[in-house]
Every structure is written in structure tokens, then in C-alpha cells.
Structure P
């Protein structure tokens with residue numbers, strides 16, 4: 001096992017890297033985690049000796065397990081098989097599965113697979129949420145607040161996620177596929 005000085009150095013390096021990937025300032029991470037900014041700064045300098053509660057709060061705010069905060073340097077590569085990504089059936093003939101297996105703060109990323117002639121009503125989100133749908137294969141019709149948009153491969157539709165919407169594969173013979181990106185409204189905005 002690493003000695004405490006190495007663990008502090010690992011924590012400092014990992015915390016700076018994870019915060020950077022998520023485009024968070026020290027202040028933003030402090031607010032999100034409920035930990036003082038000065039504590040975040042101490043942890044990033046390698047001088048901190050955090051309690052388990054502090055580590056738990058910071059890890060939760062970054063959406064990572066505690067061991068990722070403390071891990072020694074290693075390749076940041078991991079492979080998931082298709083079976084590892086749980087798919088859910090939604091609507092009539094529509095399957096959704098995560099696009100990425102790890103949480104992405106304030107976003108929902110999904111692959112949507114439409115059986116021929118399938119339909120799904122979208123779930124309305126909080127005001128300020130923005131949705132993007134990129135059609136990969138087939139033809140997908142999206143109705144947003146009563147307006148109809150037909151998308152083919154490569155087409156992208158952006159719309160307010162709080163607006164009533166639905167998805168439909170209008171082709172009765174071929175499946176369709178697309179990627180849904182939902183950028184969630186920030187609390188209090």
C-alpha cells in the first residue's frame with residue numbers, strides 16, 4: 001500500500017484532473033460538495049488530510065467512487081461490453097441505453113433504437129432543459145409542441161426539454177436509431 005504522502009499526492013492530482021474534466025472551479029466544487037473552498041485548495045495542494053466525510057462529499061459531487069480520488073497513477077482506460085450497459089424498453093418498441101456508462105454531470109446521454117413503426121412519448125423536463133436528437137439510421141419523426149420534424153441520418157433537432165414531445169419511427173419495415181442528449185437545467189436557474 002502507498003504511504004500517506006503518496007496517497008495525498010494521488011488525491012491532489014486526481015482531484016485537479018477530475019475537476020478540470022468537469023469544468024468546475026474550486027468554488028463550484030465547494031458549493032456542489034458542501035465542503036469549504038479552502039479545504040478543496042488544501043486537498044489539491046497535497047497538504048490536506050481529509051476525513052472520510054469530506055472524501056465522500058467530494059467524490060459524490062464529482063460523480064466518482066472514492067477510490068478514483070485516491071488511486072495511484074494508472075491507465076484511465078476501461079472497456080464495457082454491450083451487455084454491461086443496461087437497456088430499458090420505453091414506449092412501444094423503443095429501447096434506450098446509456099451512450100456512456102459513467103455519469104456525466106447535468107447531462108443524460110442515450111442511444112435510442114426504434115423498432116419499425118414504434119412510438120415513444122418524451123418525458124418533460126424542468127424549464128431550462130435543452131434536448132438534442134441526432135438521427136443515425138432510418139427516419140425519425142419528432143413532434144414538439146404540435147410541430148412535426150422529420151429527421152434522416154445526420155440530421156439534428158434541438159428543442160426545449162420542458163415542451164411536450166414524442167418520437168416515432170414512421171417506417172413500418174425498417175428500424176431507426178439515434179442519440180439523445182439532454183442538458184439538464186441547473187437548480188435555481
Structure Q
């Protein structure tokens with residue numbers, strides 16, 4: 001299975017990568033540090049004094065192995081790449097259509113819409129309380145932080161499901177468009 005970290009999208013070779021939630025889909029706490037070969041080689045004959053009571057916990061490690069197997073068996077990374085391109089194109093179209101969308105930021109299936117009073121000044125509409133209420137009332141549960149509406153679907157999502165969720169978001173954006181100055 002090819003890894004797909006955000007850093008893989010640029011010509012960067014990190015010395016270290018930390019990762020956590022994706023290793024077990026958040027069902028069991030597990031975090032890891034992935035290091036370059038040079039750093040790993042350094043500790044071949046030196047003790048790295050770190051770790052606590054639950055370091056290397058067998059339950060968490062088993063959940064991590066099982067999760068990675070599902071990623072591979074179900075082709076979830078490949079789906080995230082494919083569906084992410086669809087999501088990005090749809091978000092760009094939403095940005096054009098809605099006066100209150102100052103920016104659409106995305107990579108793969110991790111994306112967000114910046115909601116603003118004016119595209120020219122990028123003054124935020126904060127908080128997005130009414131939009132949040134509308135989305136929940138229409139069956140869409142997402143994270144909102146100040147004026148940023150996160151669009152972060154699961155890796156197994158289909159393009160049709162993305163379209164269904166974005167249709168709800170677009171109806172919710174009518175609330176912010178009414179107070180935005182294009």
C-alpha cells in the first residue's frame with residue numbers, strides 16, 4: 001500500500017512524521033512517530049528513553065494493523081484521491097456561486113470553506129451558528145470553527161454522497177450569502 005501523507009504532495013522528505021487518529025480510525029488511541037533511516041540508524045545502538053505505561057499497547061497496535069489492512073483491502077487511499085478531486089472541483093464551483101465563500105481549501109478529502117462578509121476584505125462571518133443549526137437539522141454533521149466550515153468526509157465516501165452533502169451545504173450558504181457583500 002502506498003502511503004498518502006499530506007507531505008507526499010510536495011517535494012519534501014521529512015526527518016519525522018507524527019500521526020495518530022488515522023491509524024485506528026480513532027477507535028483506540030494510538031500515535032506513532034515515523035523517522036528517516038538516518039534517525040533510525042542512530043538508535044540502532046543507543047537507547048531512546050521515552051514511552052509511558054501504554055507504549056506499544058497490544059490492543060492499540062492490533063487495531064492499527066487491522067485499520068491499515070482495511071485501508072488496503074477496501075482501496076480507501078485510492079478512493080480518497082479520486083473522490084478528493086471530485087470534492088475539490090465541487091468546492092471551487094461553490095466558491096464561485098456563493099458570495100459568502102471567501103476561499104475553498106482542500107487536499108484529498110480534507111477541506112474547508114472560509115465564510116466571509118466580503119470576498120474583497122475577507123472579513124469573517126463569525127460565528128456560523130445559524131448555518132450549523134441548518135446543517136444539523138438537515139442531517140449533515142460537520143465541524144465549524146469560527147468562520148471555517150470543514151468538509152471532511154470519510155475515506156469510503158462516494159461521489160454521489162459528496163454531492164448530496166454539498167447540496168445541503170449550498171442551501172445552508174444561502175443564510176450567509178444574505179449577509180455577504182460580493
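What follows is calculated from the coordinates using simple rules that are stated; it is not laboratory data. Just so it is clear, the structure is predicted and the values come from calculations on it, not from any experiment.
Of the structures labelled P, Q, one was used to calculate Cα extents along the principal axes in Å, for residues 44-123 alone, giving 60, 27, 17. Name it. Matching structure: P. For Rg/Rh (Cα atoms, Kirkwood Rh), which of the structures P, Q scores highest? The maximum falls on structure P.
Tell me which structure, out of P, Q, gives -13000 once helix-only ellipticity at 222 nm (-39500 (n - 2.57) for each DSSP H run of 4 or more, over all residues; to 500) is calculated. Answer for the origin of the read-out: Q.
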